[in-house]
Structure 1
Amino acid sequence: MSAAAPQAAQPSALRRTAPQLSAHRGDVERHRENTLAAVRSAIEAGADIVEIDVRVTRDGRVVLLHDPTLDRLWGLDRRASELDWADIAALGDGENQIPLLADALALVAGTPSTLLIDMDDPECAAPTVAAVREAAHGASVAWCGNLEAMKIVRSLDADASVWLPWNRRDLPPRELIASLRPDVVNSEYPVLSRALVDAAHAAGARVACWTVDDEDAIRWVLAVGADAVTTNRLSALQRVVAEGPDAWRAAPKPSRLTGDELTAAIVVAHELASWAVDFTQRADLGDVTSKAHAADHVTAVDVAVERRVREVIAERLPGHLVVGEELGGTAEPGVPCWYVDPVDGTANLANGVPWTAFSLALAVDREPLVAVVGDVWRGQVFAAVAGLGAELDGRRLDLRSGAPGGDKTLAGTVVGTELLGHEPWPGMGGFLAALGERFSTMRVMGSGTLTLAGIASGRGAGSVIERFSPIDHLAAALIVREAGGVLLDDDGDETMWPAAGGILAARPEHAAELYSVWAVARRAEQDAPSVG
């Protein structure tokens with residue numbers, strides 16, 4: 001396939017027919033997924049394609065079922081492969097049952113619809129091909145799912161209509177296209193691009209995407225040029241298709257990752273954080289030089305760590321961008337971007353002060369998704385995934401339980417902050433004095449990343465950073481938020497990514513008082529009469 005081309009949400013001139021409508025697991029708006037009722041309803045509603053999932057029972061029968069077990073829909077925590085067909089047939093009643101593939105094929109036969117057989121287990125491929133040969137009776141069939149399963153289908157049936165699974169932001173290799181000979185390239189919609197559409201069409205294949213339920217996302221994928229769209233909302237897909245290309249043009253690009261992509265990003269982030277901690281502990285600093293001024297240090301370790309981060313992300317997550325402390329970079333709208341500070345607290349590292357961190361965060365636009373912070377001197381790794389919580393070396397972090405003994409004031413607590421570059425920030429003196437009046441003490445440790453992230457694990461009541469930078473602070477901010485901490489901007493509004501100015505991170509019971517101290521100190525500095 002060819003190299004990537006610029007992408008824009010304009011109707012593709014390459015689509016050769018009207019887009020096809022694919023009902024995900026049947027008409028699930030009206031019926032339970034992967035049942036005969038759902039398949040029949042999708043056909044009657046006008047779906048061009050009815051996607052179903054298959055599993056194989058212990059006695060070799062092919063049934064319609066998505067999950068490996070029957071627990072979610074059928075209340076039986078057993079794998080289909082552990083049960084005979086008679087056991088499975090006894091569940092449910094009427095058409096609200098798990099059917100055989102043969103019964104679904106019989107429904108499709110003689111209709112304009114195609115049954116798209118999806119499988120995530122390669123061991124299901126050969127039995128399913130055999131079942132189709134035995135029971136197809138003229139039904140139109142296509143195949144999608146696990147790549148190894150698709151290779152087995154192709155080896156068993158030279159004429160099969162195979163859909164190539166492709167959930168990466170680069171393009172499928174020519175060798176794979178040549179060997180699999182797919183009719184369709186099937187991608188999860190966040191990685192769909194004009195480049196993929198053009199390359200697939202040039203190779204003689206169509207493009208499908210899944211599972212698209214949001215109407216603006218449907219418009220966007222149609223504008224980019226998808227030939228088929230799989231959805232749980234067949235009626236919504238029909239409405240959007242009926243609007244026509246003029247209505248699709250203005251749809252914004254969806255900002256999210258595929259499931260596989262998010263999983264890979266979490267793994268990569270953990271691996272890089274662990275590697276960076278180990279490398280920084282052991283590495284020779286080389287010549288310590290400076291950037292903007294003598295207090296702005298850079299070592300060979302900073303550059304080596306950032307280069308390694310970029311190499312790994314380019315190899316494992318193609319199409320992702322990197323913006324780094326040492327080597328720069330630029331984020332682009334709608335494109336996953338990693339923000340990395342390879343050594344936050346380089347002055348500490350260069351001077352043997354044990355307070356240094358590695359910071360790495362993934363975001364799409366201004367939405368942080370994955371974060372890791374490596375505490376170099378302790379050999380620990382903080383981590384967080386948006387919506388899934390935060391942890392420190394695998395131990396879940398939770399700040400929601402409140403202060404020990406119910407004490408909600410700042411008295412007796414420690415609050416962190418950092419210099420603005422190498423100088424106090426405006427109002428820092430007043431901030432220190434106000435904390436002292438409350439019998440709270442302040443620490444300036446030399447790594448904004450750790451000063452923020454440490455709050456998530458109970459290291460202090462809160463911290464204030466006067467000038468937020470996503471390179472230095474975004475990873476720590478996501479970790480604090482996922483641990484249940486409070487994040488506020490200059491105006492006291494909750495945010496993980498201030499549009500300007502600084503950021504405050506605090507335990508929930510201390511956030512309001514700490515923000516008041518910060519805001520008063522800054523306001524007093526602004527109101528102070530100038531000298532001269």
Structure 2
Amino acid sequence: MKKISLILFALFFACNSSQKTVAEQTDTASANVTIDPRVYAVTITEKELKEHLYIYASDDFQGRETGKPGQKKAAEYLKSNYEAMDIPAAKEDGNYFQEVPLEFPKLPIGSIMAGATEYELGTDFLTFTPIEGNFNEIIYAGYGIEDEGYSDYEGLDVSGKLILIKSGEPVNEDGTYLISGSSKKSVWSNKSDAAAARLKLARSKGVKGVLYYDPDNYGRYKRYYDYLKGSEKMKMEIKLEEYNAALVLLNETMIKDLFPAIKQERVSKIISQPISLNIKSNNEAVSSENIVAVIRGFEKPDEFIVISSHLDHIGVNNNCDINNGADDDGSGTVAMLEIAEAFKQAADSGNGPKRSIVFLHVTGEEKGLLGSKYYTDNDPVFPLSQTVANLNIDMIGRIDPKHERDGNYVYLIGSDKLSKELHELSEDINDKYSQLKLDYTYNDENDPNRFYYRSDHYNFAKNNIPIIFYFSGTHEDYHRPGDTPNKINYDALESRSRLIFYTAWEIANREDRVEVDITPSK
């Protein structure tokens with residue numbers, strides 16, 4: 001596609017005795033001749049960035065909302081481009097799509113049968129998680145707490161069982177609290193955290209389900225339940241394959257039927273009451289996918305540099321206006337395609353990277369970084385322990401108000417959070433090849449925007465993988481229909497894309513992987 005410009009650039013370098021032509025570099029690669037990446041960076045052009053973006057951020061893609069037909073079309077577009085460049089899929093089965101199971105959580109549906117009595121969800125009890133099972137008995141485990149010198153679980157076999165516990169904590173005869181040894185309540189009585197702490201403890205002991213009596217807070221849970229019941233949709237989440245033990249909150253009527261002595265009883269016991277829980281998931285499944293391609297390294301193929309951007313956007317608004325997302329994150333997406341082509345031409349010339357380059361287009365960023373979270377936390381295509389760095393690209397196509405007089409800049413975020421070496425490498429590469437102004441405004445820990453936590457690189461960073469987040473700032477069209485391809489500064493997009501390519505080239509081809517030498521701040 002770009003052979004003419006590549007040859008012309010190679011000829012230019014041939015005129016300089018300190019440089020090598022592509023042919024010379026190919027012939028002497030085994031002799032560790034240094035390859036000048038500018039030979040391949042020139043293939044990243046304004047023209048082709050623009051051609052890609054006018055397609056990718058067109059109305060035909062309907063704003064690329066996660067799971068919608070437009071997002072599916074975007075995924076197919078990326079796949080077809082990697083196929084055309086002959087860059088293989090990362091997955092062993094040859095599929096470019098990494099399925100990301102998502103869902104809109106909804107309140108579960110169902111009831112509980114205890115003996116001959118049926119109890120109604122939302123009226124007699126509350127739960128926010130599905131739970132199904134038949135039990136011949138209920139194990140009463142007092143307050144359901146465990147602390148130094150005290151445990152309600154002592155001597156109890158609760159694995160796979162249904163337990164009943166209550167709020168509060170044990171009190172001495174003199175009125176002091178047993179756990180604290182004073183008049184001060186312990187964390188087990190904390191209004192906000194007590195239920196979650198009990199559930200976490202129960203799960204660690206293999207409990208199947210937790211019936212919980214908390215009369216002081218039942219009304220608060222009921223208000224939240226009713227709020228969710230009236231909501232159209234909750235926040236999209238990664239679908240759970242299995243549900244852990246559910247917390248079921250009982251009202252006064254149900255607890256009086258099951259165990260009327262619960263307020264006075266402190267000793268654990270078996271309640272011989274057959275009970276059937278039939279609470280099913282009512283969640284709405286969403287089908288979506290990441291796109292993952294790879295160029296294998298010739299020397300260290302099992303070390304990986306992941307270049308990422310998100311392929312989704314926010315779709316169509318309530319007025320039926322399409323949010324095209326040319327900058328967010330069409331700009332990052334097309335930059336990746338051009339960077340991939342540059343690396344591919346290098347590889348075809350016999351100058352492929354020493355380490356493998358992974359091109360990861362993630363879905364669900366706009367829904368909470370879900371695609372990258374699934375890749376890092378659920379199903380990394382390549383081991384995170386072998387992932388050297390992540391270069392994440394999100395909105396690099398505009399000039400923000402701060403830089404109106406000089407658009408030769410890019411914001412860098414996170415380069416110094418985990419690796420001083422990566423930060424210094426980044427600075428050196430920019431000085432050598434690009435001379436962009438590297439603006440660290442948003443890298444400040446006290447920056448109120450907290451961009452470090454708001455794009456896909458964060459899921460790599462939290463796994464102790466060094467990252468750089470490339471960004472050109474927000475603008476008046478952010479998450480609005482005005483974010484269109486005609487407003488992109490393609491000259492700036494080209495310069496920033498080339499800088500990312502140069503940085504990835506250096507990380508991929510240096511002798512040692514970048515070192516994690518900074519302990520992240522909490």
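We did not get these values from a lab; they are worked out from the coordinates using the rules stated. Nothing here was measured: the structure is a model prediction, and the numbers come from that model. Cβ atoms are built from the backbone, for glycine too; each structure is taken alone.
Highest-scoring entry among 1, 2, by FRET efficiency 1/(1 + (r/R0)^6) of positions 247 and 271 (r between Cβ atoms, R0 = 30 Å, to 0.05), is 2.
Thinking of 1, 2, which structure, once helix-only ellipticity at 222 nm (-39500 (n - 2.57) for each DSSP H run of 4 or more, over all residues; to 500) is computed, gives back -8000? That value comes from structure 2. Taking relative contact order in percent (Cα under 8 Å, 6 or more apart) as the criterion, the largest value within structures 1, 2 is that of 2. Quick check: 12.0 is what I get for mean count of other Cβ atoms within 10 Å over residues 263-270, calculated from one of 1, 2. Which structure matches? The read-out comes from structure 2.
The greatest value of volume of the Cα convex hull per residue in Å³, for residues 231-342 alone among structures 1, 2 is that of 2.
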